[in-house]
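A.B. asks: Please find the structures below.
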Structure P
């Protein structure tokens, strides 16, 4: 028959595993949001530098994989902005910058919320581990060694 201490150790063990999985999922989501924020920051810098170019300016346009194509700027004030679900709309450069800024703000808010939740989960993991170690030590004291 399991004692209350043994039952509590099992419960804590299960809870710690669950919390560790939760922490890992949160960390993964935070990393994903960081990548999206980096992409949006890059878009913002590109939009800022776009304003400095004139019609007909030759540009290097990133196509992914650290590869670029040369292109000539037709209209620096018209930007095609992805809105999600495969939908893109034409906006002015200023409108595009505002859209990117709003997205960055929203993602940053979400990231901060996830980081706060991650900190809470990490704190609970540490508390549970400390309690687990305390109970395990108590259990070892209460039982004689089988090797004697």
Structure Q
């Protein structure tokens, strides 16, 4: 049942990204271009996503692990890299994954770079910590993804 639910949620998310135009980098760059022809539509998409997220996370709170409040170098570095990548190419991971269905070269290159970065991060962390680079199959805990 869980894989079917995950498939449904992923499809709904992808369809929402496509319908809102968030798979088009020009839409994202237009939102980030405050000094030019600013396009505020992404703010409405984010607002809708936040509203839905607030309701669903509140409902799921009893089943979730407590959130971490620690801000460390790894989190800050990842946030900076995410922002730089988003601003340079106009993609973040969700829209990029949805956009690869159109075989858009820019999206394909972004997803390839994202996957390579993930693998490199795990390898470097494993070398640094002296542990296995990848967790057990299906393991999505923070320890396996660090």
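Throughout, read-outs are computed from the coordinates displayed, never taken from laboratory work. It should be emphasised that the depicted structure is a prediction, and the values quoted were computed from it without experimental measurement. Cβ atoms are built from the backbone, for glycine too; each structure is taken alone.
A.B. asks: If FRET efficiency 1/(1 + (r/R0)^6) of positions 14 and 78 (r between Cβ atoms, R0 = 35 Å, to 0.05) computes to 0.90, which of P, Q did it come from? Walk me through the intermediate numbers first.
C.D. replies: Working: P: 0.05; Q: 0.90.
Label of the originating structure: Q.
A.B. asks: Looking just at distance in nm of label points 7 Å out along Cα→Cβ at positions 30 and 86, which of the labels P, Q belongs to the structure with the highest value?
C.D. replies: Values: P: 3.5; Q: 1.8.
Top value of distance in nm of label points 7 Å out along Cα→Cβ at positions 30 and 86, among P, Q, belongs to structure P.
A.B. asks: A value of -24500 was computed for helix-only ellipticity at 222 nm (-39500 (n - 2.57) for each DSSP H run of 4 or more, over all residues; to 500); which of P, Q is the source structure? Mind showing how you got there, number by number?
C.D. replies: Numbers: P: -24500; Q: -22000.
Only one of P, Q returns -24500 for helix-only ellipticity at 222 nm (-39500 (n - 2.57) for each DSSP H run of 4 or more, over all residues; to 500), namely P.
A.B. asks: If we compute FRET efficiency 1/(1 + (r/R0)^6) of positions 6 and 46 (r between Cβ atoms, R0 = 35 Å, to 0.05) for structures P, Q, which one ends up with the highest value? Don't jump to the answer; show the numbers that get you there.
C.D. replies: On the way: P: 0.05; Q: 0.95.
Comparing P, Q by FRET efficiency 1/(1 + (r/R0)^6) of positions 6 and 46 (r between Cβ atoms, R0 = 35 Å, to 0.05), the maximum is at Q.
A.B. asks: Using semi-axes √(5λ) of the Cα gyration tensor in Å, for residues 70-109 alone as the calculated read-out, with 22, 12, 9 as its value, let me know the right label among P, Q.
C.D. replies: On the way: P: 22, 12, 9; Q: 25, 10, 6.
The correct label is P.
A.B. asks: For Cα extents along the principal axes in Å, the calculated result is 49, 34, 31, so let me know which of P, Q that is. Could you put the intermediate results ahead of the total?
C.D. replies: Working: P: 88, 27, 25; Q: 49, 34, 31.
Corresponding structure: Q.
A.B. asks: Still on this structure: Please compute FRET efficiency 1/(1 + (r/R0)^6) of positions 22 and 102 (r between Cβ atoms, R0 = 35 Å, to 0.05) for structures P, Q and give me the label with the greatest value. Please list the in-between numbers first.
C.D. replies: Details: P: 0.75; Q: 1.00.
When FRET efficiency 1/(1 + (r/R0)^6) of positions 22 and 102 (r between Cβ atoms, R0 = 35 Å, to 0.05) is computed for each of P, Q, structure Q gives the biggest number.
A.B. asks: Further, regarding this structure: Figure out for me which of the structures P, Q the number 3.0 belongs to, where distance in nm of label points 7 Å out along Cα→Cβ at positions 54 and 118 was derived from the coordinates. Show your work: numbers first, answer last.
C.D. replies: Values: P: 4.7; Q: 3.0.
Computed on structure Q.
A.B. asks: Let me ask you something else. Computing relative contact order in percent (Cα under 8 Å, 6 or more apart) gives 32 for which of P, Q?
C.D. replies: Details: P: 32; Q: 22.
Matching structure: P.
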